[in-house]
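Asker: Following are the structures in question.
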Structure 1
Amino acid sequence: MAVNKDLVLGFVFYKDDKTFALLEMPEGHPVGCKKNGFGGKIEEGETPRDAFKREAFEEVNLAMYAEDINFIGSAEVSSDYFGTVTLHVGIYDVEQFRPSLHGGEFKCKPEWVAIEDFPWDDLPEGNREWLERPLWDYAYGSDPEKTFRAQGEEG
C-alpha cells in the first residue's frame with residue numbers, strides 16, 4: 001500500500017566551495033537509492049517548511065530556522081512505495097563551516113559534492129532529469145524556481 005503523503009527533499013549547500021551534502025541511504029531504504037538529501041513525509045498539520053526542519057533534525061541532527069529554508073520548487077512524483085505525491089525541494093545554506101550532519105537516523109557523514117560531480121546514478125531513478133538544472137542554477141546564482149517551473153512546461 002502506498003504512503004500517499006506529500007514529501008520534502010532537502011539539501012544542505014555550503015556556499016564557500018559550492019558543494020551539496022549527499023547522505024548515504026540506509027540499507028533497504030524504500031526509495032531504493034544509495035545517496036540522497038534528507039527528507040520524508042509531510043505529517044498532518046505540517047507545512048512543507050515545518051517538515052523540512054523536522055526531517056533535517058531527525059535524520060542528520062541539523063537544527064535550523066524555518067525562514068532560512070529556500071524552496072526551489074515542487075514536482076509531482078510517483079513510485080510504488082509513495083504513490084503519486086507532491087515533492088517539495090528545499091535547500092539550506094551554510095556559510096561559515098560545514099556542519100557535521102550526523103547523529104540522527106542517518107549515522108553517516110555526508111559526502112560534500114559539487115554539482116559537476118554529482119553521482120546521479122546513486123540517487124533515486126529519474127532525479128537527474130528534473131533536479132540537476134535547478135541545483136546547478138542554485139549553486140551558480142541563477143533562479144532555480146524559474147528553471148523548476150520551465151522544466152514542467154510544454155513547448
Structure 2
Amino acid sequence: MFSYNEDVLYHINNNIFMELKISTIHGVGTYLVKDVSEGTELAKPWTGDSGLYDVPFNLITSDVQPLIWRFFCYRTSIEKLNSNKEVIKIHLYTGLNFLHHSHAFINHSHVPNIDYGLVSMTSIKKGEELFRNYYNTSPFVLEKNII
C-alpha cells in the first residue's frame with residue numbers, strides 16, 4: 001500500500017497561494033490561485049526537510065492542481081492524473097514556500113492589498129494581482145528614514 005507524508009500534502013493544499021503571470025500593471029506580477037481572507041499569511045515556508053516527495057495528485061486541491069501540473073506533470077493531462085490516482089514527485093525546500101520567490105514579483109500600488117510581510121490586508125479573490133506599497137512598508141525604507 002502506498003503511503004505519503006501528510007505534512008507535505010497539508011503544505012501544498014494550505015500554504016500555496018501564488019503564481020506568476022503577466023501583470024496588468026508592469027512586467028510580471030504575482031496572482032492568487034485561491035481566495036484568501038484578511039490576515040492570511042501568503043508565503044509560509046516549508047519547515048520540513050528539503051527533498052523529493054511522493055504525493056497523490058488527486059488529493060491536491062483543485063485550485064492548486066494546475067500550478068503543480070505546470071511544474072511537475074506537463075506530459076499528461078490533469079484529468080488523467082486524477083482518474084488514474086497518479087502519484088507524482090514534488091520537490092520542497094526547507095525555508096521556501098514553493099518553487100520560487102513569487103513575492104519578488106509583487107508590484108507597487110498606493111492602495112496595496114498585502115503588507116510587506118506578505119499578509120493579506122483585505123479579502124482577495126482568486127485571480128487578483130497582489131500589490132504592496134513599496135514606499136511606506138519596506139523595512140529598508142523605514143530603517144533608512146527615506147520617507
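Asker: Just checking, which of 1, 2 has the largest value of distance in nm of label points 7 Å out along Cα→Cβ at positions 51 and 123?
Answerer: 2
Asker: Please compute distance in nm of label points 7 Å out along Cα→Cβ at positions 19 and 83 for structures 1, 2 and give me the label with the greatest value.
Answerer: Result for distance in nm of label points 7 Å out along Cα→Cβ at positions 19 and 83 over 1, 2: largest is 1.
Asker: Moving on. Given a value of 41, 39, 31 for Cα extents along the principal axes in Å, calculated from one of 1, 2, which structure does it belong to?
Answerer: Among 1, 2, the structure yielding 41, 39, 31 for Cα extents along the principal axes in Å is 1.
Here, each number is a calculation from the coordinates, and none is a lab measurement. Quantities reported herein were computed from a predicted structural model and do not represent experimental measurements. Cβ atoms are built from the backbone, for glycine too; each structure is taken alone.
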